[in-house]
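Enquirer: Listed below are the structures to be examined.
Every number in this text was worked out from the coordinates using simple rules, so none of it is lab data. The structure presented is a predicted model; accordingly, all values stated were derived computationally and were not measured. Cβ atoms are built from the backbone, for glycine too; each structure is taken alone.
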Structure P
Amino acid sequence: MEYGKVTCDIIEALEAIVGADDVLTDKEKLEVYSHDESTIPPHLPDVVVKPESTHEVAMALKLANEKRIPVVARSCGTCVTGGTVPIHGGIVISFEKMNRILEIDEENLLVTVEPGVVIMDLHAEMEKRGYLYPPDPAQKGSCLGGNINTNAGGMTGVKYGVTRDFVEALEVVLSTGEVIHLGRKTVKNSTGYSLKDLIIGSEGTLGMTTKMILRLVPLPKILTTLYVPFNNFQDAAKTVAEIIRNKIVPLALEFADQPSILVAERFLGRPMPHNSAPAYLIIRLDGNLREEVDAAYEAVGEICLEHGAIDVLVADTSESQEKVWEGRSCIIDAAKAEGVVELLDAVVPRNRLPDFLEGLNALARRIGIHVQNFGHAGDGNVHTNILKEDMSDEEWNAKVQNFCADAYRLSLSLGGNISAEHGIGLVRKQFLPLALGANERDSAIQIDLMRKIKTIFDPNNILNPDKIFTL
């Protein structure tokens, strides 16, 4: 599709909407908005706009739609799929100034926020008041707008679910500049199609979320963490399903292999316990009664030891737990600090985790590439850092494509899928037809429906065009 150009007149019109200080055209400043955390090459936008209100977003989108200019929404820029890379130039609407917690409704256990709120800031503010917003992506610097766009999950998914499970209502600006309000401050809603759930996970291709009402839960009073090294990844992976089979659902149930733990050590500049073990489970249990939490961690510890654990280390102070979880949370950043990394986000049923990890390691050996496997074992979501190391770009690109294609086919063969929480963006776009439906015809029907939905919401295809699929 041929798009309109960003002219001096359009820049002046944008300045009239948000003010000249919040319209960026200087190349050096634009470079910050040309990339995200993926390996997709940077693309400079023509202009960046930083609105402070829904009205300003609506006016900017109305202008862009009239002039057929592509627009990409951006919050913190932590996307790992190329989803916020402005591949057609155009306008980037940055929500960095729309970063307010607007209302805390303690009677209904709800919080109203803007898309530029950083998730770790929301967590901290809610915890001060005795509440928990459960979705907990490992990237603590991500923003809620991006979390909505990808239906982010994180470490607490095993117990609480993902972002979609905690969104009660959204305010959304359409490509035309019209503002719609989806959902209410109610847990129950059986009123027509759920357009709210269509927006969640749509990666900014259907509309721009400017406010969201999110559900809270009471903050658990007691947290305990178990750090459990294993002699092999098969035993660690099998233990995950065994814990759940025993009707114990931890707040978090994470897996990491030795290469993941070692890269975290190097990044943090301190050793992790039992760093010679091939595999680890990191388990967080929560509750309101000390005796209940103690009984749960003792039961989990026994299950781990019965299934090949080398040891079960208990961290029950806030300081010791923070050190353990810092090691788990930094693995992606640690790998990127040492070189180029491609990141997988596949998911399988948790009882197929041993087969999936074994298959990933076999693929890496066959293709001749080093990987670090870690992730949210409790819900079957495996992240794989694929390391470039000293490979040429040509060799690296070929091996990454081969590894990803085979890894995705493996996850699908085990009843899983190609993305659990990071989305499709550009990185996984070519693999989308593999991942939908029971066969090629089924997949084609679903993609056709998606294209029709996209066209209805965004007839001029200006909203994050060519992400997820091409019209």
Structure Q
Amino acid sequence: ATRQFQHLMWRALLLVSVALPAALSSPLDVEDKGQVWAVLVAGSNTYDNYRHQADICHAYQIFHRHGVPDSNIIVMMYDDIANNPDNPKKGKIFNKPGGPNVYGPKAVPKDYTGDAVTPKNFVHVLTGNHEAVKGVGSGKVLKSGPNDHVFVNFVDHGAPGLIGFPNDVMHADDLIQALKTMNKQKMYKKLVFYMEACESGSMFDKLLPKNIEIYATTAANPHESSYACYWSDELSTYLGDEYSISWMEDTDAEEKHKTFSSETLLKQYNNVVNRVKDSHPSMYGETIIDKDHVQDFLGKSKQKVTFYSESSSELEPITDAVPSRDVALHVLTKKIALAETADQKEELQKKKDYLIKGRKDVDQIFSRILSHVTNLEIDEIKNIETSRQEINLEMMPCYKTLVKAFSEKCVNIHKNMYTFSHLYKLANMCALQYSSTNVLKAFSAECGSLHQGMVNVN
């Protein structure tokens, strides 16, 4: 009996000795021996949009801290903030006043920067099309497989059914098609998508299938702005976005208090909803995934967290949030208040006056277009201006045509972000089945070369 007991003990120890290294071999392992992959995208440029790249840099530091290797992380950002002439802290980016440098301590990978930050390259990265990005940036694309968990984080401006890139836009149908392609190619077991943008809910609402193992949350519902926050007098800009800093600071706080390993996606979502007071974070897709743990998509906590000291229940309220589309106006107002000389105040006031006039010009352009399209029918104009028609796939060809033509014939939407606040009117006309030909004629009649030269109306 003793010999049999010793044999059983020896066998048990042998099994443990074999199993233990396998269990501890990688902090990335998710169920079924899969890995964690991440695609992190900031779709904007210019110093006024500092916060978008700050959000993405912070997200990268979380993945790096969790032991996810750079080979599994793909970062797209214009990279014009850290060494921007307007940045008094050269070589550094901050996501919170008094917070750490998120451009370090581990240098953020620069996989796709500058003009390589495009919707097409984003799709190539997501769908693993390495041939299409040969010689572009790092050329890295997702190489994930059917047992892997993929996390996608996009941060920028948005409008109904589209999100912004530095010199282009991505429409909802193209994003949904890319995600469907990933599913068809078995590029993930489960995918989580966090999106920060105005009207970001419209990219998924009634569009994202509920049967392709994708769970998405957004900063805003389909009809509202998202919000910037964390103004810095020293850096003269907003350092974060309300939704983005909420999920990342929640992650940091849960780690610090050693509760991260048990936190579910639903708990994090609820924590974000409770902290974001100015928009309505929303959930889409296969929502049953919210019972999974956050660490299955962000990697497992393995280092001491020094980013922030608050617990998730003690994170301070966000008190300075402003609509993302009004950031440029708020920045100038604050700069005027901080200006030390009369000359500085005068120069800044001129910029603010130009911005306000440019916004009024854009308002008037859209008013003239609607009057032209509707033959001055007041009820029709009111319906286009006040309703929020649902985005659907059938209207996308019309919407794409109108957005592109407006940017080319009227006001460049990529250089004048205020235009995004009016794009819902183009979406409404398509959804209400107005003739795109007639709308294009209105563009030709009501827009001129003067408008085409407008810049920095943000």
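Enquirer: Any idea which of P, Q comes out highest on mean count of other Cβ atoms within 10 Å over residues 181-188? Can you show the working numbers first?
Expert: Working: P: 13.1; Q: 17.0.
Structure Q comes out on top.
Enquirer: Check the numbers for distance in nm of label points 7 Å out along Cα→Cβ at positions 245 and 325 across P, Q and tell me which is largest. Each step should come with its number before you reach the end.
Expert: Details: P: 2.9; Q: 2.3.
Structure P gives the largest value of distance in nm of label points 7 Å out along Cα→Cβ at positions 245 and 325 among P, Q.
Enquirer: If mean count of other Cβ atoms within 10 Å over residues 237-244 comes out at 27.5 when worked out from the coordinates, which of P, Q was used?
Expert: Details: P: 21.2; Q: 27.5.
Matching structure: Q.
Enquirer: When mean count of other Cβ atoms within 10 Å over residues 53-60 is calculated, the result is 27.5; to which of the structures P, Q does this value belong? Provide the component values of the computation, followed by the final result.
Expert: Details: P: 20.1; Q: 27.5.
Computed on structure Q.
Enquirer: Check the numbers for mean count of other Cβ atoms within 10 Å over residues 349-356 across P, Q and tell me which is largest.
Expert: Biggest value here belongs to P.
Enquirer: For mean projected area of the Cα convex hull in nm², which of P, Q scores largest? Each step should come with its number before you reach the end.
Expert: Numbers: P: 22.4; Q: 25.5.
Once mean projected area of the Cα convex hull in nm² is worked out for each structure, Q has the highest.
Enquirer: Hey, another quick one. Work out which structure the value 36, 28, 16 belongs to, where Cα extents along the principal axes in Å, for residues 141-196 alone was derived from one of P, Q.
Expert: The read-out comes from structure P.
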